[in-house]
Structure 1
């Protein structure tokens, strides 16, 4: 998976890229699809159950991702489970 976001940051055009390559975990037998989607969903549930996210009503993933502390929590939880996004920042 590749995610590319471009915009202005501190008055300069900037591009962030996140890359993810995940495979079956041979130790647990858990497939990549379960690891990348299921683990993300459980980290979001933990975020809410630990009272770290406070919006009420219907919430789309982009709203959670717009809060840096929430993203750090989810990405760390994924990394702890071996699902690692590689981030690259470029000033254009």
Structure 2
């Protein structure tokens, strides 16, 4: 995976992720095959910041029912990226 935009899919906008932004922690949905090093390089390349640490969480899809038909929600991978103290904030989130 060479293109950083293929690794970082979208930001997660929830109450908890917005509260974590005060501690310079940003949450993203990332590609399933991306590892911590690739995620770190992609965030640094896209947003021009310095990443201190990356935590990764894997989510399995849940089984959901509508009447008698049954399906699964999509499985995804989430990354919580902590920036260094000297790093600037990610401006994508500042207007929210």
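Computed from the coordinates by the stated procedures, all read-outs in this text should not be read as laboratory data. Small disclaimer: the values here were computed from a predicted structure and weren't measured. Cβ atoms are built from the backbone, for glycine too; each structure is taken alone.
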For relative contact order in percent (Cα under 8 Å, 6 or more apart), structure among 1, 2 ranking highest is 1
As an exercise: distance in nm of label points 7 Å out along Cα→Cβ at positions 45 and 61, calculated from one structure in 1, 2, equals 2.8. Which structure is it?
2
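Figure out for me which of the structures 1, 2 the number 25, 20, 10 belongs to, where semi-axes √(5λ) of the Cα gyration tensor in Å was derived from the coordinates.
On the way: 1: 25, 20, 10; 2: 28, 16, 11.
Only structure 1 yields this read-out.
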For which of the structures 1, 2 does the calculation of helix-only ellipticity at 222 nm (-39500 (n - 2.57) for each DSSP H run of 4 or more, over all residues; to 500) return -9000?
1
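Consider the structures 1, 2: one of them gives 5.2 for distance in nm of label points 7 Å out along Cα→Cβ at positions 13 and 29 as calculated from the coordinates. Say which.
The read-out comes from structure 1.
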Can you say which of 1, 2 returns 0.05 when FRET efficiency 1/(1 + (r/R0)^6) of positions 37 and 69 (r between Cβ atoms, R0 = 25 Å, to 0.05) is computed?
2
